[in-house]
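Down below are the structures I want you to see.
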Structure 1
Amino acid sequence: MRATETEPLPAPALAPLPVDPTSTGNAPRTNLVGVQRRIAWAAAITSLGNLSSRVIGLAREMVKSFYFGNGQAASAFELAANIPTQFYDLLVGGMLSSALVPTLSGLAAQEDDEARRREFGALLGALIGLFTLGLSVLIAILWLCATPIAHLIGGGPNQDAELVASLLRITIPAILFLNLSGIVSAALFARHKFGFTAFTATIFNLTLIVCMALFESRLGVASLALGLLAGSAAQVLIQLPGLRGVPIRLSLNWRLPGVSRVIRLFLPVAGGLVLAQIAVQASFIFAGRISAEGPATMRYAAQVIQFPLGMIVTAVSAAILPSLSAARGEAFKATLAQGLRLVWVLIAPATVGLYVLATPVIALLFQHGAFTAESTAYTAVALRAAAPGLLFAAIDTPLIFAFYARRDTRTPTLVGLVSTTFYLVLIGGLAQASQAGMRPFTLADLILANSLKTGVDAMLMGFFLWREIGGLGGYGLAGLIAKVSLASLVMGGAVWLVMSALLTRFGLETLGTQALVAIGAALVGGVVYVLCASALRIPEWMAISSAVRQRLGVG
C-alpha cells in the first residue's frame with residue numbers, strides 16, 4: 001500500500017519555492033533572511049497540517065470502524081470512494097508538482113508587475129473554467145454509468161454491487177470539488193499562502209466524522225459517502241479566502257500560453273499516473289473478490305502503516321531535500337547516507353513493533369462497536385503483510401528524493417512504471433494460480449505483493465543512483481543496518497514475551513486491557529531498544545540521546 005493510497009484525499013505536497021531567474025548571488029542579506037523565514041514558516045505550518053491530518057484521519061477510521069466495522073457496507077464505501085480519489089490523483093493531483101505549481105509560480109513570483117498579476121488571474125480562471133466544464137461532463141457520464149461501473153469494481157459474490165452503485169451516485173460529484181481544491185491549492189502554494197492549504201485534509205476528515213455522527217442512524221453507510229462529498233466541497237471553501245485580491249477572470253480560453261505549458265509539463269508523467277491508477281483499482285477489485293471485508297480491511301491496515309511512513313520516512317526524506325539540492329559530489333553522498341541511516345534507526349524498530357503488536361494495536365484502535373474480534377484478527381494479518389513495505393519504503397523514499405534533488409523526475413517515473421508492472425503481473429499470476437486450484441489468493445498475498453513492489457522500486461532506484469554517483473560504501477550503512485536490525489530483533493523478542501504474558505493474564509476484551517497490552521508491551525520494547533542501541537553505540541541514537549540530555553539539562 002503506497003503512501004498515496006492510505007489517505008483517501010491527501011493534501012498536496014509542499015511545492016518548492018520558486019526561484020527568481022533575475023536574482024543574483026549578491027542579494028541583500030535582509031532578503032535572504034526573509035526567504036529563510038518564509039521557508040521555515042512554510043515547513044512548520046505544513047508539518048503541523050500533516051500531523052493534524054494523520055491524527056484526525058486515524059480518528060475518522062476509528063469512528064468508521066465503530067459504526068460499520070470491516071464488513072460489506074464498509075467495503076462498498078471504499079470501492080465507491082476510490083473512484084473520485086483516482087480521478088483526482090490522475091488529473092489535478094498528478095499535475096500539482098509537475099505542472100500547476102511550476103507554471104503558476106512563474107507568474108506569482110512577479111506579482112508586483114500588474115500585467116503578470118492579471119495574467120496569473122487569467123490563467124487561474126481559465127483552469128477553473130476548463131476543469132469545471134470538462135469534469136461536469138465526466139461526472140454526468142459516470143453518474144449515468146454508476147451501475148455498470150459498480151458491477152465492474154464491486155461485482156462477484158462477496159460485494160453488493162447495487163449498494164456500491166448507490167454510493168457512487170453520491171461520491172462521483174466529489175470529483176469536481178477535489179480537482180478544484182487542487183487547483184486552488186496550487187495557486188496558493190505559488191503565492192506562498194501555505195496556511196490555507198495545510199489543513200484541507202484535516203477539514204475533510206472532520207467533515208466525514210461529523211456526517212457519520214449526525215446521519216449514520218438515518219442513512220447508514222450513505223452517511224460516509226455524504227461526508228466525502230461534503231468534505232471535498234469544504235476543502236474548496238476553506239481555501240477561497242487565500243485568493244482574496246487575485247483578479248480571477250473565469251473563462252474557457254484554452255489557448256492561453258499557461259494552459260499549453262501545463263499540458264506540456266503534465267504529458268510526460270501522464271502515462272505513469274494512468275498505470276499507477278490501474279494498479280490501485282486492481283488492488284481494490286481483487287480485495288473485493290477475495291472477501292467481503294477485503295477493501296475495508298486493506299484501508300484500516302494502510303491507515304496504521306501511514307503513521308510511521310509519514311512521520312518518519314517521508315518527514316526525514318523531505319527534511320534532507322534542501323541539503324541534497326544544494327550539495328555536490330561527496331557532500332551529496334554524505335547527506336543521503338545520513339538520511340538513510342536516520343530513517344533506518346527509526347523505522348526498523350517501528351516495523352518490528354507493529355508486526356509483533358499487530359493484534360493488540362488493531363484491537364486498541366478499532367475493536368469497538370461493529371468492529372469485532374474477528375475483524376481484528378483479519379486486519380492484523382493484513383497489517384503484518386504491509387509491514388515489510390515500511391522497510392522497503394525506508395530505502396526507496398530517500399532515493400526518490402535524491403533524484404528529485406538532482407532535478408531528475410524521469411528516472412523515478414520510469415522505475416515506478418517497471419515496479420507497477422511487476423505488481424500487476426504478480427497479482428495476476430496469483431489470481432490465475434488460485435483459479436487453477438493451486439493455492440488460494442488471500443488478502444495477505446495481495447498486500448504483500450504491494451510491499452514487494454516497493455522493494456523492487458527501491459532496488460531499481462538504488463541501482464540507477466549507484467550508476468550516477470557511485471556507491472555509499474564509505475558511510476557505514478551496512479554496519480549500521482546490522483546493528484539496528486539486531487537491536488530491533490532483540491526488542492521484538494522482548495515485546496512478544498511481554499505481550500504474550502499480558503494477553504494470557506488480561507486478554508483484549510475491554511478498552512483498558514487493549515491499552516494495557518499494546519502500550520505496556522510497546523513501552524517495554526522501547527526501553528529494550530534504547531538499551532540495545534546504547535550498548536551497540538549506534539551513532540544516530542547517541543546523537544539523539546545527547547541532544548535530549550542537553551535540552552533537559554542532564555549530563
Structure 2
Amino acid sequence: LASAARRARSAAPWIALAAGVAFAVAFAATRNLYDDEVASFRLATQGYAELWREANAHDVHPPGQYALGRLFLGLAGSPRRAMLGPIALLYGSLALFVAALLREGELRGGARALFAAVAVLHPQVAMWGTSLRWQPAWTALALVSLVLALGLGRRRAAHPHANDDDALVPTLPAQVGAGLALAGMLYLNYLTIPFAVALAVGVALRFGIAPARPRRVARLALPFAIAAFAFAPQLSPMWHVHMQATQAQVANRLMVLLKLVPGAVVGEPLLPFHPLAVLFAVATLPLLALLASALVRHARARGLASGPQPAWVAIAGVYAALFALALATGLGRKPRSFVVLGPLFAYLFAFAWQRVRRGALRGAVVALVAAWIATSLAHLWLRVGTSKTGFNDHYEEVVAFARSTARGRPAVFFTHDPALAFALHEHARASDDPWVACSVAPDWYHGVDCAAARGVPPRFERVFLVTGYVGSFLAQRAQLAAAIDAVGHSIDVERRGELGRDRDAAMKRRLPGALAKLTPDYRFTVFEGPPRPGFALERRAADYQALAPPPGAAPVRGDE
C-alpha cells in the first residue's frame with residue numbers, strides 16, 4: 001500500500017497536467033472568440049512583411065503577436081484549430097516549469113500534487129491559455145526564462161571541491177536560451193520590461209550578486225544583454241509609435257489593486273464578489289502570513305544578500321517584484337496580462353500549505369482549492385459568471401432566434417459587438433443561411449466589409465438590429481445611439497427578443513463606476529423585420545464603422 005501511495009503521489013502532477021491540457025482543448029472547441037482576438041485578424045490575415053510594417057507604423061502592440069497568429073492560422077486553417085498552437089506552447093512550458101521545481105525538492109508529499117494542480121489548472125491559466133493573442137506564448141516564454149535564468153531543477157555539482165556558489169549558476173547554453181526567450185517576449189509584448197526587472201530580482205536573490213564579484217554579475221547578466229541586443233531594431237517603433245498609446249493600457253493604482261488581486265490570485269472566471277472568490281482570497285491570507293514568516297526566519301538565519309538561495313525565495317522575489325510593478329505602473333488593470341503570476345502563486349501556495357501543521361486544516365484547504373478550481377472551470381465551460389462578459393455571451397441564442405425568423409431568407413445583421421458578427425459569419429459559413437453581419441469594424445477573417453459592400457449579397461429580405469451593453473462606447477454613446485436609431489427607423493420591426501440573461505446584472509449595477517450602472521438584464525435585444533424602401537446598407541454600416549477605434553485598439557465593449 002505504501003508503494004502504491006508513493007506511485008500515486010508521483011503520478012499526480014502529471015495527471016493534473018493531462019487534465020489541464022484536456023480542458024484547454026475542449027474549451028477551445030466551444031468558447032467564444034473575444035473582441036481582441038477578432039480585432040487581431042486585421043493584421044494576422046496579412047503577409048508577414050506587411051503585418052510587420054503595419055504593426056510598427058500604426059498599432060499599439062509589437063508585431064510578434066500578429067506574426068505568431070499568422071503562423072498558427074496558416075498551419076491550422078481556422079481560428080479554432082489555431083488555438084492548439086498556444087495550448088501546446090503554454091502547457092509544454094508548464095510541464096517544464098513544474099518538473100524543474102519538483103526537482104528542487106522543496107515540496108514534499110501532497111504539496112507536490114497541490115502545486116502541479118494549481119499551476120496547471122489555475123483558473124486564470126485556463127481562461128487565457130487558449131487565446132489567439134499574445135498571452136499564452138508570452139507566458140510560455142516567461143516560464144522558460146524563469147527555469148533557465150534561475151537554474152531551476154539543476155543538481156549541485158557532485159565534485160567535492162565544487163564551489164556551492166557556482167553549482168547552480170546556469171550553463172552558457174541555458175543563459176543564451178533565457179536571453180532568446182526574453183527577446184521573443186519583447187517582440188510579443190512590452191510587459192516584458194517589468195518582467196525582466198522582476199526576473200533580475202529573482203536572479204539576484206537566487207545567486208547572491210555582490211559588487212565584489214563582477215565576473216559573476218557579468219555572467220548572470222548575459223540573458224538580459226542578449227535580449228537587449230536582439231530587441232535593438234524594435235526600439236524606434238516602440239518609442240515613437242507604440243509607447244504613444246500607453247494611456248489606454250493603464251489605470252490608477254486603486255483600480256489596478258481592485259482588479260489585480262482578484263484577477264491574479266483567484267482568477268477572472270469568478271466575479272470578485274462570488275462567495276468562493278471571497279472565501280479563497282481570505283483563506284490565502286494566513287498562508288501568505290506563513291510564507292512571510294518563513295522568509296523572515298530564513299533571512300535572519302542565512303541572509304538574502306549572499307547566495308545561493310533556495311528556489312522558493314527566488315520565486316517569491318519574482319512574484320513580489322512583478323506584482324508591485326504591475327501596481328506601480330498601472331499596467332495591472334488587465335489581469336490577463338499577468339497570467340504568469342498564476343503558476344508562481346501555485347508554488348508559493350503549496351510551499352506555505354505544507355507548513356500548516358494540522359492535517360485537518362490542510363485537508364480543508366485542499367477541499368477549498370478543489371471547489372475553487374471546479375467552479376471556475378464550470379463557469380468557463382458553461383459561459384456564466386466570469387469577469388469578462390464576452391466569455392459569458394451565448395451567441396447561439398442570437399443564431400437560434402435569427403434562424404427561426406429568417407427561415408433561410410437572406411439577412412443582414414447590425415451589431416456593435418464584432419465578436420458576435422464573427423460568430424454569425426462562422427455560422428453562415430458552416431450552414432446554408434445567407435447571412436452577413438455589419439459591426440464597428442470589418443470582419444477581416446471572413447472578408448466582410450459592409451461599408452465597402454465587400455462580401456455583401458446583392459439582396460436581402462430581413463434586417464436584424466442587435467443592441468446591448470454599450471461598454472467602452474460610453475464616450476460615444478450618443479453616436480452609437482444615432483447609428484442604432486438610423487437602422488431601427490429603416491426597418492419594419494415585426495419581432496423583438498431579449499436574449500442572454502445576465503444573472504449577475506443586479507449585483508453589477510450596485511458596483512461603483514458609470515459602466516456598471518449601465519449593465520442590462522439581458523445581453524442582447526434583437527429587433528427584426530424587412531427593410532423599408534430606400535434602405536442604404538453601406539450608409540448604415542458606415543455609421544457603425546465611424547465608431548471604430550484606431551488601428552490596433554480592439555473595439556471592446558467595456559467588459560474587461
Structure 3
Amino acid sequence: MQKEVTFMKKSFIKKLGALASIATAFALVLSGCGGSTASNNTLRLVTNAAPNSLNHIAISEVANFEIVTQYLEGLVTHDANGEIIGSMAESWTANADSSEYVFKIRDGVKWSDGNPVTAHDFVFGWQQLATSKTAPYGFMAAILKNGQDVIDGKKDASELGVKATSATELVVTLEEPIAYFLELMSFLAFCPLSEAFYNNVGAENYGTSVDTVLANGPFELTEYKSDEGWTYVKNANYWDAANVKLDGVDVRYVQEGSTASSLYDSGEIDRLVLTSDLVDKYKDSAELTKQPDVSIRYLYLSNNTATPEPLLGNKNFRAAIAHAIDKSVIGDSILKDGSIGADYLIPLGFAEYDGKDFREFSGKYNTPMFDVAKAQEYLEAAKKELGDTPLTFTIALPDTEANKKIYENIESQVEANLPGVDVVLNQVPNQLYYPQLYELATPAANSGWTPDYLDVSTYFGVFRTNNDGNFGQFSDARFDELYNESESAALVNDQTARWTNYVEAESILIDSYSTIPLYQTGVMSVVKPNIKGLYKYPAAGWVYKFVSKE
C-alpha cells in the first residue's frame with residue numbers, strides 16, 4: 001500500500017496535485033505497516049552518487065550537499081513542517097526596512113569538539129565565502145553590504161556587512177532588503193566556520209576527511225571514504241540532541257542497482273531509491289513511495305566555453321536539437337520514477353503566488369516542444385548558414401547508469417530525427433564530472449539545478465553572466481537586467497513584478513536554445529515499514545534528524 005503523506009511545507013507544495021500520477025508530497029512521514037524490529041538504532045542507506053568534498057564553501061554538487069547537510073547548520077534551519085526555526089540563533093530582529101538583522105546566538109551551542117559556536121565563526125565563514133576563489137556560491141555574499149566589492153577584491157573582507165559585536169550577537173547588514181533572506185540563512189554557504197580549527201587543519205586540507213571538518217548539526221561524521229561510504233553518529237553537543245532519535249546513519253556507496261536491491265531484500269539497508277531497472281520489481285510493493293521533486297535536468301549547448309564549438313554557436317542548429325527530442329520518453333520509459341519531461345526552467349509545483357503556480361502564472365512552455373517537422377526546418381536553415389561545417393558534436397555526461405540510458409536515447413532520437421547529425425557521448429567518472437564543468441571548457445553537457453532556497457530566483461542566478469556555475473557561459477544583457485531588477489529593494493515586496501520579470505527571463509533563456517530542459521525529477525523508493533519520519537526537504541534533500549526506527 002502507498003505510504004501516508006504529510007506535507008512538509010504546506011504553502012510550498014500545495015500545487016503538487018497537478019502531478020496527478022504522483023503521490024503529492026515532498027516530505028513523507030513513512031507510516032509503519034508491521035515488520036521486524038530493527039536490530040539497532042542506525043539508519044542504513046545506500047547511494048550511487050559519490051561525493052568529492054566536505055568543504056561546505058567549495059561544494060555545489062547534490063551528492064556533497066546531502067552529506068554535509070546532516071552535520072552542519074547555520075543561523076536557522078527547518079522544522080519537520082518545513083518552517084524556518086532558529087538553530088545556532090535562538091532569536092533575531094530586523095530594522096524597519098529589513099536591511100539589517102541582529103541575531104542572538106543560542107546559549108551553549110557547541111562544535112563537535114566541545115568548543116563554542118560564536119558569532120565570530122559566522123563572520124569568518126562568510127568572509128571566506130566572499131574571498132575564496134573556489135567558492136561556487138561566493139556570489140551569494142553580494143547580498144551583504146560591500147559584498148560585491150569584497151568579492152571583486154576592491155574592499156577588504158573586514159568591510160563585509162557582517163559583524164560580531166560579542167560572542168553571542170551577530171549583526172548582518174544587507175546591500176538591500178531581500179524577501180527570502182531567512183531562507184538563505186539556512187543554506188550551507190552561510191554556515192559558520194571556526195577560524196582556529198580552519199587555520200589548524202590548513203585551508204588546503206579543510207573538508208578532505210573526517211578529521212578536517214567540525215559538526216554543529218544533528219550528526220557527526222566519523223568515517224568517510226567517498227568511493228566506499230560514510231558513517232554518522234549522533235552529535236551529543238547538538239543544541240536539539242534530545243529530539244534526534246537515531247544513534248547514527250550508515251551510508252554505503254553502491255553503483256549497481258542489483259547489488260543495492262539485494263541489500264534491501266536481505267534487510268541490510270532500510271531504504272532503496274529505485275533506478276529504472278528496479279521499478280518493475282517493486283511496483284506492487286507495500287513499501288513503495290513516490291514523490292515529485294523540484295530538480296530540473298537540462299542539456300546545455302554553447303560556443304562560449306574555453307574550447308569553442310562553432311556548430312553549437314548556430315541558433316538554428318541548437319533549435320533543431322531542442323525540437324528533435326521527445327522528452328516524455330525520459331520519465332515514462334527510461335527513469336519511470338515519477339520524473340516528467342519538461343520544457344521549462346521553473347518546475348511545476350515549486351512556487352505559488354496569489355493562488356497560482358509559476359507555470360500557470362507564466363502560461364508558457366507547458367506543452368511539449370517536440371516537433372520533428374519543425375526540428376528539420378531548423379536543421380535546413382542551419383545547414384545553409386553553416387556551409388560545410390560537420391554536423392557532429394560531443395555531449396559530456398556523468399557515468400551513472402541513468403544518465404547513460406537517457407543520453408543514449410537522446411543520441412538515438414537526434415540522429416533519427418535529424419539525418420546527418422552525429423552525436424558523440426563522452427562519459428566522465430561521476431566524481432570528476434562537475435570539477436571538469438567548472439573549468440568552463442565543455443561546450444555541450446548534461447547539467448541541472450536543485451533549488452538552494454524557496455524562491456524562483458534560485459533557478460535564474462546560475463545563468464547570470466560570469467556566474468561560476470554558468471558552465472555554458474550563457475550571457476544576455478536583458479536577462480541580467482531582469483534578474484538584478486527582480487532582486488532589488490524596489491521589488492522586494494512586489495511579487496507580481498518579480499514573477500513577471502522572471503517569466504521574461506525564462507523565455508530569453510529557453511528561446512535562445514542554449515539550455516534545453518529535459519525533465520523534472522521524481523523520486524521512487526522502497527522503505528522498510530519500521531522507518532518513520534524520513535523527510536525530503538525541497539532545498540536541502542533528505543533530512544535524517546527526524547527519523548526513528550521501531
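One table, with the values for the structure above:
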read-out	value
With semi-axes √(5λ) of the Cα gyration tensor in Å, for residues 101-268 alone derived as 30, 24, 14, matching label from 1, 2, 3	2
For helix-only ellipticity at 222 nm (-39500 (n - 2.57) for each DSSP H run of 4 or more, over all residues; to 500) computed as -18500, the structure of 1, 2, 3 it came from	2
Distance in nm of label points 7 Å out along Cα→Cβ at positions 189 and 317 from the coordinates reads 1.5; which among 1, 2, 3	1
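The numbers here are math on the coordinates, done by the rules we state, and not lab data. In this text the structure is predicted, and so the values were computed from the model without any measurement. Cβ atoms are built from the backbone, for glycine too; each structure is taken alone.
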